[in-house]
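A.B. asks: What follows is a set of structures to go through.
Read-outs throughout are calculated quantities, based only on the coordinates presented, and are distinct from any laboratory measurement. Source: prediction; values computed, not measured. Cβ atoms are built from the backbone, for glycine too; each structure is taken alone.
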Structure I
Amino acid sequence: MKEETTGARTTGKHFIEDAIEADLASGRFDHVQTRFPPEPNGRLHIGHAKAISIDFGMAAEYGGKCNLRFDDTNPTKEETEYVDAIKEDIHWLGYDWEEREYYASGYFEQLYQWAVQLIKSGKAYVCDLGADQVREYRGTLTQPGRESPHRGRPVVENLDLFNRMRAGEFPDGARTLRAKIDMASPNLNMRDPVMYRIMRAHHHRTGDAWCIYPTYDYAHGQSDSIEGVTHSLCSLEFEDHRPLYEWFIRELGIFPSRQIEFARLNLTYTVMSKRRLLDMVEQDVVRDWDDPRMPTLSGMRRRGFPPEAIREFLKRVGVAKADTVIDYELLEHCVREDLNKRVPRVMAVLRPLKVVIENYPEDKSEEFDAVNNPEDPSAGTRKVPFSRVLYIEQDDFREVPPPKYFRLTPGREVRLRAAYFIKCTSVVKDETGAVTELRCTYDPATRGGDAPDGRKVKATIHWVSEAHAVEAEVRLYDHLFLKSNPDDAPEGLDWKSNLNPKSLETLTGCKLEPSLTGAKPGQRFQFERLGYFCVDPDSVAGKPVLNRTATLRDEWAKVQARMKAVG
């Protein structure tokens, strides 16, 4: 696949808009009706979000409607839990199907009757070949297929056998119903594809009413037709299925929905295969579908990605006909841009180092005003308590500083955010020689963070008062995969060999300022100097858990700035 370098949408209308406008102008259709047809066998991911934005977006752009239709034709993999999760994700993303919630299973009787119609017209037959034999007879891209020995069965016999299939007279896999098209077609999808298979499985909506189920290729186009879908928008892998989609509609003489394909969304450092995502869930590589490392919408929601940022990302990616791979950094860039504008700033210390200010009174505490969001003056300020004993980040102190290190070292002054200048006077170590505590002094004249004599410091660091700190667990997330292309694995190994063993780091004993005491799951914050964080549902009263949504460092913006400077 081609590597996307900018992620920017080209100007003008894209090819789907061109097609819709041509259909309206020619009178092929007088309105626009689309649908989003997920299979309820897993959670939605960012790739589905692109399809959702196109399906609902095109309907809205042309004054039409978009249905939600669950493609529930394979009961062995589908669950009501996934139906509910999919609906939650679509609503969270900002789209609504109103009262138009449909299921392919709701059309099972009509699909059966249409299959009977095809049998009667000599366009379908019951085949006794097993699944492996069907594949063998199908041929290859360079060799034509062979006709099934059952292809010439009389219509009356086919009708009887199909009726008995429905009645449950035959074991699973014993027979199938196949379309009679062309075993020599260069398109393998047209070589007598299977329409129905015998499958005794409990369906999440129809229960045990059926023991034969239609295939996706048979059910999809007819479901579109039943709903009056004018434009069936789907991803590029269905392009070769379009002739079959149109064949069924034409042979049945029903409403002629039009299928149009667009390129899937592929992201670096992740996989979009639902089968692979399910593997990671079942093999405990991740906690569940909503693990914040997953590219699922529920995972991104739990990580703290705003739906507005995802929609902006999809807008920038645009709609293309050719497959591309988009840099994950562009998605994070959109997340940072959104969060920077509207989330409050707070102070948190993830790896605490104790600081005792020896000339500050032991029985004293005071409050400082801290700005909630410099990007939004209307956000106001908050009170941050200060006392004799504080916590700072371990990385903000070096006993022997490296070159160009301007933070706290013995004898050096730094500014505490919104508070005072402090100077390190001595260091306390444990028996291993590790620094466990700093002894410092403060300058009372620098209250608020500036010195009246005009002296300057080269670093400002954040802090949390020990007496007022809220203890928390913080989870730091990285890419699930070590390589931008997870399939780039050594010979003899697969994509799992590229899993990142350090994709999650859990920190306990972190210290938060007291304004986060009542933070609720889903609330987002910027921890000053550290990144953006979201409160996790695992939080309990008095013991918050936070997920890092993104770091402050924006590699995408830096790359774009360099490209702009060069060219």
Structure II
Amino acid sequence: MVIAAVALLASCTVKKEVDQYTIDQFYKNVNTWFSGFSPDETKILVSSNETGIYNVFEISLGDGSKRQVTSSTDDSYFAVGYVHGTGQILYSADKGGNEINHIYLLGEDGSTVDLTPGDEVKASFNGFSPDKKVMYFSTNGRDPQYFDLYRMNVGEWKPEIIWENTEGFDYSGSTRDRNILALAKSITTSENRLFLFDRVTGRTTEISEADKPGSYSASGFSNDNASFYYTTDVGKEFAYLVKYDIATGGREVVYEADWDVRGCSFSRNEKYRMIMVNEDARIKLKITDQSTGQDVVWPDIQGSNIEDLAISESEKYLLLGLGTSRTPGDLYLYEFGGTDMKKLTNNLNPEINPANLTEAEVVRYASFDGLEIPAIYYKPLTATKKNKVPAMVLVHGGPGGQAMTYYDPLIQYLVNHGYAVLDVNNRGSSGYGKSFFKMDDRNHGDKDLKDCIWGKKWLQTLEYIDSENIGIIGGSYGGFMTMAAMTSAPDEFKVGVNLFGVTNWLRTLKSIPPWWGSFRESLYNEMGDPFTADSVRLYNISPVFHGQNVKHPVMVLQGANDPRVLQVESDEMVEAIRSAGVPVEYVIFPDEGHGFVKKENEIKAYSQIREFLDKYLKGTGEES
């Protein structure tokens, strides 16, 4: 009776008045990502989008002042790190979102040198040697499908290959001297093999066990090259941390939890060990002082998520990126042994009061077959039984992604303007055990879609939801799910918003970028091989071939430079919907790829999404 009374009182609550914010105000928020401490640990190097796209900045640890290092106006520049012993800086950039990243050297005089040239060459930074005199990186310059490992002497900047990848491995880390490499080979999206390759002896040792298939993920080496750490889910539902003795082959379980252990890392001299756990859509961090065996305790920020993490080489400072579902992440500095954390950034637009935004809530509901589905729910503060609100079911990317409780400006913008949002972790999502993760294999667009439909049904049980006006939205794989809903279950959702979603699996799987070569077979194992009889099923689940089934309005947003979901897919999907006589709005960004990174484009995209929803879910327009 007490519970019922509380529920009754809640339903009769007078509509709460909240301030509503424009999309421009939401995008005055800033994203800041840490890249490295300066050699003297007086500054940090970061990437920030306060200029509208990402540029490189320095932040003083003393007074928090910020200095802009790069001034790009076209492509985002992402900080890589300081070049010790010089005044130079490394950064990474692609062209218009094409994902072909190069590593650039920024000189003290402002000059820039492309260290990894080549129109189709994609490069990744792999760290410096302990003495900072050698830079390591990987590129696919020799073979577009596979990434080899290179070194460059600082100051000379001449590439020298030190490991040639001829067998389609994924480089997964190494000892500090790069003599032992961790190499992974994908079998499926939930199973892989893990190896150690000794460059000195030429010997390859398999860490994964042939009679114990599962997921194996490298997590680093000890400084003395004696131990290798990895996570695996073999024999258990969730991943746990294992220590492997390189000399004897002995194994020891170091840490496990009731959730996936994401991995571990160590500070430079191994004084501190850091373990991250994916606990119900939130990343939790455990730091242990190995000299005492005691856990490190730092000032807590209520409801915060770990977004960034580093320990300075002196092992004096802990740098944390912490955010909540209502505030973008900020960088904080903690001095070990101290009692306070220094806030280095203020990324929330001061015009926005977080009290007017909605706290993410982890919920669970039963799907069509009784399976419990986790989701992240956002209820508008103005929603009451007398003030019913429309809702959107949000589907994350993947396959195999996960909805988390991080701050999302689009979600908060929609919720602030009166839309409930249910961010679904349908079967096949990561973070909820390997059995759950595998449940959508070769079943995409079927049971996973039903999980989303039953999410809509759960929303309809809430007395403050306008049950007749619920739509579906998603990006990438979530965009596929959106279009699958609109074509194969056309009566379920009032609208669909597809952000660069796959609509033709036959084309997508055949046109995988060459640098995904090592991942291609595992993706084929999960989705189906388009060059075999699987093509029949892939045709059947591809929305573009069933556009005539669409009954309700659709919005499609696409980057012209997207290397994963080609623009032609969205072009054809839009044409198929138009041929069916259904309203469709199409927005193309000529300077974006798979996802939007320029603020002006995000503002345009998300404001138009809200206008579209206002028109077709709130009834300010007509469906014709």
Structure III
Amino acid sequence: METLLIAVGSFVGFIVAYHTYGKWLANKIFGVDPQAKVPSAELEDGVDYVPTKKEVIFGHHFTSIAGTGPIVGPAIAVFWGWLPALIWVVVGSIFIGAVHDFGALVVSLRNRGQTVGEIAGRLISPRARLLFLLILFAALTVVLAIFGLVIAVIFAKYPQAVLSVWIEIPIAVLIGYHVYKQGGGLLVPSLIALGILYLCIYIGVYHLPISPFGESAVVIWTCILMLYCFIASILPVWTLLQPRDYINSHQLMLALILLVGGLLVACFTGQANIVKSAPAVAENLPVGAPPIWPFLFITIACGAVSGFHCLVSSGTSSKQLESEADAQYVGYGAMLLEGALAVIVILACCAGIGMGVNVGEGAEEITLTGLDAWHTKYDANGSWAGFGLTQKVAAFVDGGANFINALGIPIEMALGIVAVLVASFAATTLDTATRLQRYVVQEIGSTMSIEPLKNKYLATSFAVILGGAMAMIPGPSGAMGTGGLLLWPLFGATNQLLAGLAFMVIVFYLWRRNKPIWFVAIPMAIMLIMPAWALSWQLFNGETGWLASADNKNYLLGFIGIGTLCLQVWMIFEGLLLLPRSRGVLEQALPPLKSSSV
């Protein structure tokens, strides 16, 4: 019953927050105006600026911000116990993450769809623009690496998911052509596509699992995914990004219905019991594990707050919203739904795993339940260095499959459904991140007068190659592509620092307009302090620090970490210099649009 109360209480809390705190932000603070001119209408070009109905853009926005962030983060963090993870997801989503996403979206809408990096140049200083762009570049490089790696891990461990994930691509292209070139409807084709997707899950599970690369599967799949990213990110958004994300939004809704339905059945039948399956607060941690303070706040990244979301809000979504009135629905609402997904992940990795995990092979295979099952994924007697990204992703896939299995769906099919869910959402984030990185590289090229980086194709190539190289960082075993748990804390730290800096831009936007800022200033302080603290620990901790360990220095991660901290300090310094003299002083207006663009 405790498991059910946690789920229902969290979901009700998110709904109440949307209709109270979210509405207050929209109406009293930002004053969204349904009649305001939006970038998609002012700058419509059929490629990036495309007026889009809120249901469609919600699907694109949500699937882009969700990815595997609210899955992998909570799946790792519950080794500290499910209670701290749950509290941070619920509180963080409502008061920090959703405020961040919504604020970045509104500010970008009122600045012709510019990214927060560009806007920082006018709100704070020209130097701040370049500093922000460099931080964005570092954060997106890690995003490309870690999300590409997660998909490759899923393909290697769950070959039954491969067919369904790849079949989405040609279907999405056909739907995009049908809708935007032939004027057809979107809902019915996307539902048909969803049916085809689930048919392919069945085929992949029982007839055609695709596992062609053996022991090199993770490396080869990562390379293939990076090639896909290059192609997807240079295509117009209507050809692949929007229709694929819309299909995936339906897939998520169906998967959430199955997961929640299975959770209800498992709770009522006594199969799921989070109290008996996992510790509320863990006491015995793996050797070498990072401390809960401050690492809880950067490990659970997208499930509570994520700097990457400001890039989606200001990089793609603000260019497609057809009305300011849709901003709360897309910006604030999508983050709350992501928080709900993170809650389900926590329950799956604890109560779901406790329902049963098979260990051993053949005649020696046995099924463990309760705490014994949980310890197969989170062995408190083991070493943190022995934990792998595959193990953590599998915790959610296996636990979520147990929930779905409670509905009477065969466990093999349930595993396929959850594995496809994880891979598909990581893929949508991956191609969106590549497009965003292309924007950032081109902006850096323009700012620093580096002509080759202004070219769309060269900028995309540079982003993809660097992200792929980062994904190949070796882990403790020394094998390429196994350093996922090394990259994840770096992703979390740079990601949350980016959120803090995005909050700084929102603060200055409101400060210059004599608006209250306390509700963004407090989250800004948290998101600047916690990640910097965690990054410093990762760099200089005497036993495992990237630059402190005598036997295993990691200069690449150390260079990125120190560089990110230095850029952050510089950015904060720029803000502090400006803050006393900017109250009530509007920033320089954008230049008038050319008559041909109006």
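A.B. asks: If helix-only ellipticity at 222 nm (-39500 (n - 2.57) for each DSSP H run of 4 or more, over all residues; to 500) is calculated from each of I, II, III, which structure is the one that comes out at -8500? Write down the numbers at each step before the final one.
C.D. replies: Working: I: -8500; II: -5000; III: -21000.
Attributed to the structure labelled I.
A.B. asks: I have 6.1 for distance in nm of label points 7 Å out along Cα→Cβ at positions 45 and 453, calculated from one of the structures I, II, III. Which structure is it? Display every interim value, and only then the final one.
C.D. replies: On the way: I: 6.1; II: 5.2; III: 1.9.
Label of the source structure: I.
A.B. asks: Looking at structures I, II, III, which one was mean count of other Cβ atoms within 10 Å over residues 133-140 calculated from, given that it came out as 14.1? Don't skip to the answer; put the middle values down first.
C.D. replies: On the way: I: 14.1; II: 20.0; III: 24.6.
The read-out comes from structure I.
A.B. asks: Right, next: Hey, Cα extents along the principal axes in Å derived from one of I, II, III reads 101, 54, 45; which structure? Write down the numbers at each step before the final one.
C.D. replies: Details: I: 101, 54, 45; II: 68, 59, 54; III: 75, 60, 47.
Of the options listed, only I reproduces it.
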